[in-house]
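These notes open a run of structures that come right after.
Each value in this text was obtained by applying a stated rule to the coordinates, not by laboratory testing. Keep in mind that what you see is a predicted model, and the values were worked out from it rather than measured.
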Structure P
């Protein structure tokens with residue numbers, strides 16, 4: 001039996017849930033196909049929290065997208081009456097000439113984002129829970145904070161369903177094809193047809209789009225929760241989100257949400273995952289050692305041995321920037337991939353971009369710098 005829709009969203013994690021919502025919001029008859037469940041922990045959109053920020057040190061061209069993302073997160077929060085985020089601020093600490101500090105300053109100069117330079121001695125008083133190296137610079141972004149990741153995914157999906165979207169969970173895709181006019185997707189249960197498809201398959205992108213010819217590397221990443229020392233619970237709950245750029249890696253974390261633990265992880269590093277479907281989710285000494293060393297050195301309010309952990313994946317593009325574009329060979333297939341461990345905060349706005357590209361054929365959102373064409377090989 002074949003089911004027919006106006007659009008198919010293949011992969012309904014962070015980005016797919018955003019696409020499903022924005023398509024349904026426009027009255028599109030859309031179906032989302034997901035190999036796992038809703039807000040699952042098998043991919044890249046789990047683990048309670050993700051940093052959200054505007055002074056984007058990776059590249060200032062992301063900032064206009066973030067300004068729109070903030071508007072859309074605000075709208076979704078109002079629609080769902082859920083606390084989707086906490087704008088508790090973000091402290092960046094690192095060398096003045098490093099990527100984080102210099103990049104945040106550049107984004108601020110170009111886009112007038114509020115950002116405070118905090119002299120080191122003031123930083124040590126204001127952020128006394130941290131040990132900050134003598135040669136570091138510190139900045140504070142007051143409009144940053146964190147998103148509650150599973151709540152965001154669920155909210156996009158539930159609102160999409162309320163607007164008429166269909167969601168099919170626990171349906172791995174077996175194959176897909178298109179003749180340029182119609183896309184056919186076969187799962188273990190059904191065949192689905194639509195004039196257009198959005199592929200947001202995360203770590204499975206290279207399997208679903210094997211012919212895309214863009215080398216995407218999947219990294220296995222572990223995140224950790226550390227117990228807060230007795231008497232420091234109030235301090236831990238009142239912290240901003242934080243990011244340290246150190247000579248041996250970049251580390252980030254969040255204030256305590258449960259009053260007992262804090263989530264801390266390494267943004268750099270990681271080990272390649274050859275098959276995302278059989279990801280090694282155990283914590284090895286090579287995984288935990290750098291994070292525990294960072295906690296021991298920088299966060300004396302925490303016990304230095306982790307209490308629990310979780311696994312996720314980064315799907316890394318060659319230049320660590322996103323891919324948001326039409327499929328090079330199929331105009332009716334839209335691709336979102338390579339979010340490289342810094343994408344979740346964009347799921348609201350890029351969901352809107354995917355809907356634009358699928359329905360209108362173009363978007364006014366400034367996504368040109370994320371084109372797949374930048375990876376084309378010179379002949």
Structure Q
């Protein structure tokens with residue numbers, strides 16, 4: 001894969017143990033445990049990790065800040081929600097963490113429905129939700145790149161606002177990149193004009209190709225004024241020493257999910273967004289699509305990146321990820337459980353193949 005490609009992981013941010021089949025330990029959400037994940041990511045070649053958000057979870061920005069303070073190269077992709085945050089508050093907090101961490105911050109804007117009333121927020125229909133998100137992203141970017149900003153929108157406004165400390169440009173990065181997801185027409189219009197990176201769930205190659213083409217076309221039609229949109233993939237990767245062992249383990253894991261009625265896997269099923277519905281519908285076309293895209297998990301639990309899995313040996317999975325790269329994907333957010341063990345396994349076996357290097361012998365172990 002090319003130098004431009006980046007590989008991130010996922011750090012669970014949940015008070016409930018056993019997230020997506022992870023080891024259910026009492027200290028799963030302690031700072032020491034989460035730090036062990038972040039340090040393992042640094043050790044085994046990962047760029048950083050997505051840290052999820054949602055009311056009822058630990059505050060994502062606090063977790064990200066704590067992990068940034070205990071690491072040296074780890075880059076948190078901090079998921080945040082407009083409404084939970086106001087633009088100036090987020091711009092200031094992210095600028096501060098970016099300054100303190102030496103430019104390691106990325107922000108993932110989440111617009112999917114949440115328990116809004118629990119934190120005093122309210123919003124209308126989908127069109128209104130994404131209109132507010134667009135305005136939020138526009139204002140955050142202005143606050144990061146301009147001084148004495150005055151802005152009066154339908155949802156947010158500031159007057160003579162200058163965020164301190166100022167964001168430093170680093171290797172061509174004008175500010176922390178804004179990642180964004182969403183498959184509805186309203187979401188795609190926001191991505192086409194305001195996002196730096198559009199994230200896709202694990203759909204088949206043909207569907208991803210269609211969506212990339214549509215977003216590029218929309219960017220032109222809507223007069224995108226910022227750097228060209230980049231694309232990312234968030235997916236579960238189940239890697240084993242052999243193809244046969246990977247499929248045996250995948251099928252066993254799905255059988256366990258079915259027996260437990262998907263307990264711990266229903267992250268995104270209280271409200272089924274357009275993108276999530278697209279994933280669930282894939283199972284109707286077969287349990288395996290493309291070379292090794294496993295859709296069966298979505299039948300018994302799934303949820304977000306847990307709905308479809310790429311399954312196989314490191315070579316199998318690397319081959320499939322390279323096909324997504326060839327479509328234009330440059331940001332990869334991978335994961336499997338148990339998270340800590342898989343950070344090491346996939347860091348040693350999968351990442352070198354994605355970088356066209358020989359895999360590393362798995363002789364060392366991640367810190368626990």
Structure R
């Protein structure tokens with residue numbers, strides 16, 4: 001009897017520690033970017049090309065005001081500067097606007113931004129805005145920098161960006177940018193401004209957030225209906241979502257999302273809020289402080305790739321337990337273009353590379369929401 005009681009108690013503790021997905025509130029204006037202020041208020045946006053003119057605000061208990069602040073034009077994303085002023089990207093009229101919560105004044109900070117989407121701030125209070133691209137072409141390739149005095153500049157424009165939205169700084173000052181359609185995620189050194197492709201997800205990626213506690217990037221995928229976490233080397237695991245469309249609460253890996261797009265952490269980083277672009281719901285994932293280390297998972301499912309550098313033939317050892325019967329192996333160039341894709345069985349896979357020119361390539365092994373990434377150097 002004592003043994004059974006102990007097992008039941010242990011199971012209850014483990015269940016409480018597991019990450020849970022909850023619905024906070026639902027409204028047709030909850031679509032795109034989110035921001036959580038230090039007091040725990042969650043600010044929401046209705047997205048572009050939907051006629052939205054207001055930013056909403058919800059409490060953690062779900063008391064929601066869909067028109068908390070008005071005077072916007074297709075709000076996409078929201079962030080807060082060090083002075084507590086909210087900044088909102090306005091897709092429908094290509095502006096960045098600010099909202100002062102004390103005076104309730106809305107001010108145009110910058111204009112002519114070519115479909116502004118994501119926003120983040122550096123340590124000096126400069127805003128960085130991704131340009132998704134205005135209609136009808138939607139071919140944005142820029143990141144703008146807007147200074148505190150309102151002046152702006154094209155900080156980076158490159159053909160490697162295409163409809164970027166997600167943007168976040170890590171704790172070393174590198175800027176991370178995601179192309180929405182492809183899920184290509186780039187790391188950018190702010191000194192050299194050279195984009196480095198770190199992950200080619202192959203499915204839509206929305207907004208991103210960096211979590212200081214575990215030094216991981218978190219982002220939502222509209223394409224796979226999942227929430228991912230990724231280390232700064234490009235190794236990926238699913239945080240939540242069964243990969244099936246829906247809006248079902250419960251244990252994180254069994255929960256369902258409907259095109260998740262926006263996400264933001266609370267100040268303590270123990271809770272992650274998510275906006276569903278399909279379900280029009282504000283969701284959250286709790287229990288993040290009890291989340292197992294991604295590094296432990298990477299060590300358990302680490303890849304062995306050899307030889308590297310390689311000339312013709314590459315051996316890839318699929319770690320036990322990483323996939324079931326097979327995994328998807330994909331090879332990309334530095335721009336994220338898919339060069340090779342094949343299903344490989346558990347065990348050791350042989351990849352012929354004799355047709356590739358010399359250079360650096362990215363190998364991705366994917367199975368059931370887990371991904372391991374390796375850089376491959378081809379020589380001749």
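A value of -12000 for helix-only ellipticity at 222 nm (-39500 (n - 2.57) for each DSSP H run of 4 or more, over all residues; to 500), calculated from one of P, Q, R, originates in structure Q.
Taking 24 as the value of relative contact order in percent (Cα under 8 Å, 6 or more apart) derived from one of the structures shown (P, Q, R), identify that structure. Let's see the in-between values first.
Numbers: P: 24; Q: 19; R: 12.
Traced to structure P.
A value of 26, 19, 17 was derived for semi-axes √(5λ) of the Cα gyration tensor in Å, for residues 76-275 alone; which structure in P, Q, R was it taken from? This value belongs to structure R.
So Rg/Rh (Cα atoms, Kirkwood Rh), computed for just one structure, reads 0.94; which one of P, Q, R is that? Going through each structure in turn, the value belongs to Q.
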